[in-house]
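Peer 1: Next up, some structures in structure tokens.
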Structure 1
Amino acid sequence: MIEIKDILQKLLEKKISLDDAEKLLKANLVEEVGDIAKLDIFRKTRTGIPEVIFAQNKDPQILIDIISKLLDRKKFAIISRYHEAQKKLILEKYSTDKQFLIDIYELGKILVIKEVSFSFKKKGGMVGIITAGSSDIPVAIEAKVIAEAMGCKVETSFDVGIAGIHRIFAPLSDMIKRGVHVIIVCAGMEGTLPGVVAALVDVPVIGVPISSGYGIGEKGKGALITMLQSCSPGLLVVNIDNGFGAGSSAAIIANKIAE
């Protein structure tokens, strides 16, 4: 892959013309995978957020084709919400290839494939992630992987919901002492914990409603309404089960503060 900086450097050195530089930039904007998918290769350059392959409902072989193309261009691929048939095919293709490492986060159904020599650049941002219950952990893991891929250090504390409100104070205090810039709070059922946390800290809090709730507010709807209706200032809310959105938003904020 030709990076933007390489193209611009060649232009400055007059090794290519302005027209050639424009063509190269346009050619790199989108990478086609057959007639099925188009990869947004420059997303990370534009937004700071890497392209993540959403595996749910994808044919396993199509998924492999997309992964292969992304690895060719970016040296890593992040795959979220995979199912077992997809994971099996991924491992069959890449687990014995010494060129690549595979990090599997089974609980969060997210995995990262990267070249052995590749590592995500650290940018100084610090993100805290808290869950109200153990049912919220899979989405929290997804947020953690995304934030780390964007260069953040992540501190976690799980199962500290308001049913035992005393549990939140020690881990929250530790996160503040360590200098986290943003805190993600995942909660199902009534979704009260993010508002409580936002009332206790002076950093942005991102609430993630989780679909584990049942009854009248089932599938995360009760938690979402509670978080949106919260009177605690400083609380931002993403969609139900949106660990990717929470992790990427938190990382953008944290890395900007760290600059």
Structure 2
Amino acid sequence: MNRIISLINLKGGVGKTTTAFEMGYLLSTRYKSRVLLIDNDKQGNLSRALGVYQEDTYCGTAKLMGGQKVVPQQTRVEHCDIISANMSLLTATYKNKGQAKGYLQLGGIEDGEGRPYDFIIIDNPPDLGLNVLNALFVTHDVIVPTKIDLWALEGLDIIRDQVQDIRRINHDIRPPKALVTIYRSSPANTAGMEWLRDNGYETFDTVIRYSDKAVENTFCGQALQEYSPRSAAALSYRRLIKEYWESVR
């Protein structure tokens, strides 16, 4: 199995990085998979969460943009490696503007023992810049973490149209699937779920329930599964991974 997953939404603050971290952690620890996380956001939040952020280096994702060979960094999570990002990714994106390549070499990346990864999870910024398009060119599964609010939902049409255009090049990419995050039981959230279905969006059966612990753990550099495994959000992510795993087996 080799699946490349892109997490994307044109709005920030919807749980993309948390979802990338939790998916990587659970797939590697519970499902004994070899996982590569790719931080494709110049802010480097995923790199910070895994404790590998370096401000003054030419980051691994920037090197990928230029078609260079990159050796992933090991993290403290067993069987879960990362290619990190920082602001140099912004420079690389402008430098390579007009060249839709770089990410096409992801299939050749191997772990420290020379084995291919089972899952590659790409945490994208809230835009459709060249680095995001390059990620989509090699992606199989597009997951759109989204809050139930107007601004987050409005960007779904743009993402769906972009994925449809990219399908002319990447025939393996599947239609984007919405993952409702920061969910609270309320009439507004119920109405939002109905809106998604009525407008033809594929959604996960699992929703990620709101939890204060999801905010607290960002200061600790731990996955929710470590920091607060019984919290509503941690339990939700375990259900999500089970649902995703069964969909790709």
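Each value in this text was obtained by applying a stated rule to the coordinates, not by laboratory testing. What you are looking at is a predicted structure, and each value in this text was computed from that prediction instead of being measured. Cβ atoms are built from the backbone, for glycine too; each structure is taken alone.
Peer 1: Out of 1, 2, which structure matches 16.0 when mean count of other Cβ atoms within 10 Å over residues 65-72 is calculated? If you can, show how the numbers build up before the last one.
Peer 2: Details: 1: 18.6; 2: 16.0.
Structure of origin is 2.
Peer 1: From 1, 2, which structure was Cα Rg over 2.2 N^0.38 Å, for residues 129-232 alone = 1.00 calculated on? Write out the running numbers ahead of the final one.
Peer 2: Values: 1: 1.00; 2: 1.22.
Only structure 1 yields this read-out.
Peer 1: Now for a different question. One of 1, 2 was used to calculate mean count of other Cβ atoms within 10 Å over residues 57-64, giving 15.0; which? Write down the numbers at each step before the final one.
Peer 2: Numbers: 1: 15.0; 2: 22.5.
Structure of origin is 1.
Peer 1: Determine which structure produced the value 20.6 for mean count of other Cβ atoms within 10 Å over residues 73-80, calculated from the coordinates; the candidates are 1, 2.
Peer 2: On the way: 1: 20.6; 2: 17.6.
Of the options listed, only 1 reproduces it.
Peer 1: Right, another one. With relative contact order in percent (Cα under 8 Å, 6 or more apart) as the yardstick, tell me which of 1, 2 scores highest. Walk me through the intermediate numbers first.
Peer 2: Values: 1: 15; 2: 24.
Biggest value here belongs to 2.
Peer 1: Shifting gears a bit: From which structure (1, 2) was Rg and Dmax of the Cα atoms in Å calculated, if the value obtained is 16.9, 51? Spell out each step's value before the answer.
Peer 2: Details: 1: 20.2, 66; 2: 16.9, 51.
Label of the source structure: 2.
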